[in-house]
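Just below sit the structures, each encoded as structure tokens.
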Structure 1
Amino acid sequence: MLTAQRYQIILQALNQEGICKLNELVHLTDASESTIRRDLDELEAQGLLERIHGGAQSITHLTVDLAQNDREQLNRSEKEIIAKYAVENFVKDEQVIYLDAGTTVQEIIPYLNRFQDLNLVTNSVTTALKLSEQNLNVFLPAGHLKSTTKALVGSATMATLAGFHFDLAFIGTNGVAASGDLMTPDIDEANIKQCVIAHSTKKIVLSDVSKFQQVAFATFSNLTQVDYLLTGKLTTKLKIHFKQTNIKELD
């Protein structure tokens, strides 16, 4: 049996069962135990499954965005640490800055009013309102409003953002695969993120640790295409899989 065929059988079994023991996969593929171990190692390196004692388990695929209010309350203290570091190390006076619709990015807002002559652009209605409350200069493009994330998306948003150039972009992500792929459940939001990254001098991704090894529907970039990913302290297990040098861990 070809390697690709074994991979397909293994992933199909995990999608159906959630967890499979090593001997079950050996039986399904008619391969040796050592071969299946190598297959599982490779599939885990690709971010397609997670090794556990005696076998493997599937990685949850994110198919929908949580509501804005629900996301704001998750891992709040970690998000605040990430946001404070991002501002202190990357924001300067007179920049044009894009703020993504992510809730970690929103934690940046309270730290911005110390800077002079910032021009802030966002596709998030929630972020725009919070910026205006700080008397900051904010631009909100046209577009279709998503009810869950309160983000503007679609062709009108894309056309507007494609006409800008950003000195600095802060981007959120729903998933970070072991391959370095950055993911979101919504293809329209993925398109917006891709557009912003293509029109930004410096690209900084903000992600709490819970997003690592999460897989979502649409890939919008890879760690090789951004300057830094800022996150919390990674576990030893995560460090084994994520060796990209532009991941900055924060305590």
Structure 2
Amino acid sequence: MELNNTSAVVTGGASGLGEATARELSARGVKVVLADLNDERGTALAKEIGGAYVHCDVTNTEQVIEAIEAAKAMAPLWSAVNCAGIGWATRTVGKDGAYSSAHDLDLYRKVIEINLIGTFNVCRLAATAMSANTPDVDSMRGAIVNTASVAAEDGQIGQVAYSSSKGGVVGLTLPLARDLAVIGVRANCILPGLIDTPIYGTGPQSDEFKARLGAGVLFPKRLGYASEFATLAAELLANSYMNAESIRLDAGIRMQPK
């Protein structure tokens, strides 16, 4: 699938995996809309890469449509990459065994709402916009890449909400691809392992912590680079024969219970 002279929406595009993906797509001639909640960083990055920024909560349909329309205003929308998401760590049952200390149900709903429902919200709306594209030689009109996590398969203690949400993203990949085949839109999913993003902070203590995490990776023994996620995302968009796949990007790690 040709990426040059097309547009893309990247959710969570102002930092981390989303920023790296936005930079990679921009380098390939794509006009990128950064859909994020970090206005200052999003605006600055959009200016740097010649794209656009839209303040966007992925669970807000009107804001997602605004991001899609902003992309269409620059070039035909052929790509969407979902990187927006949140994490949470809480055990299902509290230490005191009281009902009140059980996992907060509202927090569980919030993680599902953003990570899973928000991802699908972007998928359904972006695919709708892509359906109006003039098809290429493969009768293709676009492609979507979603972000899950190895926690979808190797969820650790305290990750019930996060793993549930990411397992849902993996689970929607095949039926989504089957749904969208009729309009010529592909859908794939990446399950990142331990990727070095701003979530780990900076400085000597951060570096020491990341080194300890990297020691548990099979090979190479380090955290992944956001750029490695980005090049895989770009390949999943560009490679017309990649469809309905969920791919681990984790250097062979299998997460332990804790």
Structure 3
Amino acid sequence: MNINQLKILALSSMFFDHFIRIFPLVDWFLPLAEWLSSIGHEDLSIWVITWIPHSLVYFGRVAAPVFMFCIVEGFFHTRDIKKYILRVFATGILAQIPYILFDLIQDRLYGITGDWKEVPLNILFTLSLGLVSLWGFDSCKKKGHTMLGLGIIVLAGALARLLKFEGSEGYVFLIFLFYLTRKRRVWEKALIFIAGIPLSRYRLIAYTTKNPAMLHSCLLNAIGPYLGILALCFYNGEKGETNKNFQRFMYAFYPLHLLLLAMIGYLRTPHF
């Protein structure tokens, strides 16, 4: 897979993840489960309504690690890092209102009264911060100030947590890990991220040890993203054919799909 194909995969995963928050997977399989139950296959009906939705939801976790990987590749290949950071950051600004609306509509569908002030800054802010931190680290490293560069990474993680960026310091850590492992062989990367992915979710794992009811969410968010790492094993090192329209589509899709799903969700009857 080339870099453009990976981006399409990540976009598909992201859209799926957001779509099923408005149209829950259980609703998709409910008619089939009811039909199976009506013809006497009660056990199969229960399996369909529980295990299939719980398995499919993992596809939505492919997106984040693939986008972070693409950001790192973009860091190494862009001709103007400042313009690259500005494009990602500006798109994040444009996407924030749709992101807030989507989050609030999702809460409403499940009977939750959300507060827009509690909605984190979307992932494009995290990706742009990750780019800035890599730029700082790389510049320091070239001048022989590696420890200062590491300080920049730590500061970026702290800033992501303080300002409530999506993924927080965990995503900043993963972006840096992609940077560090870029020249590693595929099997080495796969082994490193076995520890890297759960480590990026250390707070969720710690919380789950005190609240076992969070186990499914913990597995989904602490292990699910590893599917994205496995997808990256098929990366062939090529960019693929691209043009300005493809680039515009990639940047425009994020805010537009959030706005569309928020509008659709607003018209839907709450699930509770």
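Read-outs throughout are calculated quantities, based only on the coordinates presented, and are distinct from any laboratory measurement. Keep in mind the model is a prediction, meaning the values are calculated, not measured.
Summary table
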{"read-out": "Answer label among 1, 2, 3 for the case where helix-only ellipticity at 222 nm (-39500 (n - 2.57) for each DSSP H run of 4 or more, over all residues; to 500), calculated from the coordinates, equals -13000", "value": "2"}
{"read-out": "Which entry (1, 2, 3) yields the derived value 1.07 for Cα Rg over 2.2 N^0.38 Å", "value": "3"}
